Structure P
C-alpha cells in the first residue's frame, strides 16, 4: 500500500495538473514496483509561499524579487 506525498507551493496549480500528478505517480508505482493502483495513495499538499524556504529566503520574497528584475 504505497503512500506518496507531493508538496508544491500554492502558485496556481490547476486541478488538471493535480490529476496528471496523481495518474503519473500511480502509473510509475505500477510500472516500477508492480503496485496495485487501487491501494496506492497520492496526497498533494499546497504550501503557502510564506511557509516554504529556499536557502535563507522565503519563496514569497524570492518571487517578489524575480518580478523586480
Structure Q
C-alpha cells in the first residue's frame, strides 16, 4: 500500500501499523516527546501497535527537541 509519511510517499506492507512507521523512521518507540497523527487525528501511544494504516493514509510523526 502507498502512504504519505511526513510529506513523503512510501510503500508499506498491508499489515503496517503506526508502531511500524515509528520504527521505520528510527525513532525510539519509548522516546518522550514523540507524537503521531493519522489522517489529522492524534493516535495515543498506547494504540500505536494496534492502529493499522489504511491505503492512502497520511501520517505525521513529530519529535520534540531541546534547544535554546
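Using the calculated result 15.6, 48 for Rg and Dmax of the Cα atoms in Å, pick out the matching structure from P, Q.
P
Where does the value -2500 come from, among P, Q, when helix-only ellipticity at 222 nm (-39500 (n - 2.57) for each DSSP H run of 4 or more, over all residues; to 500) is the thing being computed?
Working: P: -13500; Q: -2500.
The read-out was computed on structure Q.
Can you say which of P, Q returns 12.8 when mean count of other Cβ atoms within 10 Å over residues 16-23 is computed? Before the final figure, lay out each step's value.
Details: P: 12.8; Q: 19.1.
Going through each structure in turn, the value belongs to P.
Every number in this text was worked out from the coordinates using simple rules, so none of it is lab data. As the structure is a computational prediction, the values presented were derived from the model and not from experiment. Cβ atoms are built from the backbone, for glycine too; each structure is taken alone.
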